[in-house]
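Just so you know, all these numbers are worked out from the coordinates, no wet-lab data involved. Note that the structure is a prediction, hence the values are computed from the model and not measured. Cβ atoms are built from the backbone, for glycine too; each structure is taken alone.
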Structure P
């Protein structure tokens, strides 16, 4: 029965591919994939295709790559796929001409417990804010972004040192399971939904896009807040700061991994090191730096970097 439900999948990055794979592994029928157009990328400006396209071609799934989602040719090609439902994971905002097309509607997988963390970067912000629990949600798309009726949710604990990349990978597995569960309910006609306005317990915090301005470390914050920012942005786009080295000037530094330290802090934002780690004496607590990248250099562990560098030559710019 599962292969009777005709599914069109819409997405772009590797996270989306994990969900597509879960759908196929459940024996369900993806009849088409919609993703972004190929575009030049990198120094050589070589043509780059999305992870969803690469995976769909490998699985012999027809691919549509519209420039504009209201293009008449695209809409005709999409309609010709005769989908029963559209599944959207990390794609674009859809116009009504698209999301109203299938008979069972269009649903999205979102990486938060909606209505909390609506927006572009829910995984990052849940860690930046120091949450200890998160989850994934499926919801039917409507006119506004991330506001439709919720179909299902799965909660997940968050580790105190878990990085955004690690949470992303766990969410991909849990999200795939929830999407398959949602598709099964649609297939069997057992779907129930909850309007987000009725979900009163949610804090409804935003999850805006990440820019250079909101990813810079403020060393006057608590060590815990800085640690949360670092892990919430690791490995990409990464938290960043500036250090200064005498004779070389100010350098941009990306920090990928930290830990709260038991070392007593001087509270003066000075830098210190032993043979293994770099320490920042934050205002309230010492922070260990485990992995970072100096502008113009490759990513290194603190231990690797300390082999040829002296932390005494550097100071934090704040």
Structure Q
């Protein structure tokens, strides 16, 4: 039996110091630390995220209720924003089914924060300030999703005809023709297999295609193309943070939930009820804000120079 932790004693100290540094960073900026439930009646409906479920019983032998271990504290934190919390952050556990490997563990530590009144650019500035303070790295490049694809593959990802995009994907990524069913799938494959691994120096990638908006607002860019107001920070070929200019329109949010449900049905994925608490909160009013989630385990990996997530975890899934 492998009962011992996979992380070293010095790594425990490094994690404790990192947590303290994060809390100090936000205290200096008057951002309030909050806690929200990790087990909830609803979860994110994104077809690319697969929540871990739990069976809750109010007493032994009672009929159980399916609850979800949160893939992110996002929905609950947005409810706090709607209730007038102001700027908030949370350092917590998150859970995702089917995620295991050198950079993934199904239970991981997430830092998430929301800044009312911030633009996407201001939030990128703050993410950069935090990460530079932790890693002592150089200033970070900023490239639009279009610029990145133009530099790497010499295409405009927003306008290239689907047939050409499918051909390019099959030429560069080892997948079957049946896999390249849509623009979103092709772009995800090209980005994940061809582009992201080459992004070794820190770079913010922003203005994603509208179909990848998730919970971000969509606007027209300078070329009249609808783009999602979101960014990812990538370092050493690894996504570190994912930020949005947050969607605050309840009706649009309900439409996106419905679209997710349709995609889940088409992919034969389990149905996940839309979060009615979130929709009610958004209907009551949420301040315009920008928010971001950052993988703390990955930040610790970069800080300590290790390449496998098990090295920064006390007990990964195989030893939990």
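Computing Rg and Dmax of the Cα atoms in Å across structures P, Q gives 20.0, 61 for structure Q. Each of P, Q could give distance in nm of label points 7 Å out along Cα→Cβ at positions 128 and 280, but the derived value 1.5 comes from P. In this comparison of P, Q, the computed figure 34, 33, 22 for Cα extents along the principal axes in Å, for residues 8-55 alone is attributed to Q. Supply the structure label, taken from P, Q, corresponding to mean projected area of the Cα convex hull in nm², for residues 88-215 alone with the calculated value 8.2. Matching structure: P. Tell me which structure, out of P, Q, gives -7500 once helix-only ellipticity at 222 nm (-39500 (n - 2.57) for each DSSP H run of 4 or more, over all residues; to 500) is calculated. Label of the originating structure: P. Determine which structure produced the value 0.90 for FRET efficiency 1/(1 + (r/R0)^6) of positions 192 and 272 (r between Cβ atoms, R0 = 35 Å, to 0.05), calculated from the coordinates; the candidates are P, Q. Going label by label, the one that fits is Q. A value of 13 was derived for relative contact order in percent (Cα under 8 Å, 6 or more apart); which structure in P, Q was it taken from? Of the options listed, only P reproduces it. Here distance in nm of label points 7 Å out along Cα→Cβ at positions 152 and 264 was calculated and came to 5.5; which of the structures P, Q was it taken from? That value comes from structure P. Between structures P, Q, where is FRET efficiency 1/(1 + (r/R0)^6) of positions 160 and 208 (r between Cβ atoms, R0 = 30 Å, to 0.05) highest? The maximum falls on structure Q.
Where does the value 19.5 come from, among P, Q, when mean count of other Cβ atoms within 10 Å over residues 80-87 is the thing being computed?
P
In this comparison of P, Q, the computed figure 2.1 for distance in nm of label points 7 Å out along Cα→Cβ at positions 16 and 112 is attributed to P. Structures P, Q were shown, and distance in nm of label points 7 Å out along Cα→Cβ at positions 200 and 232 at 2.0 was computed from Q.
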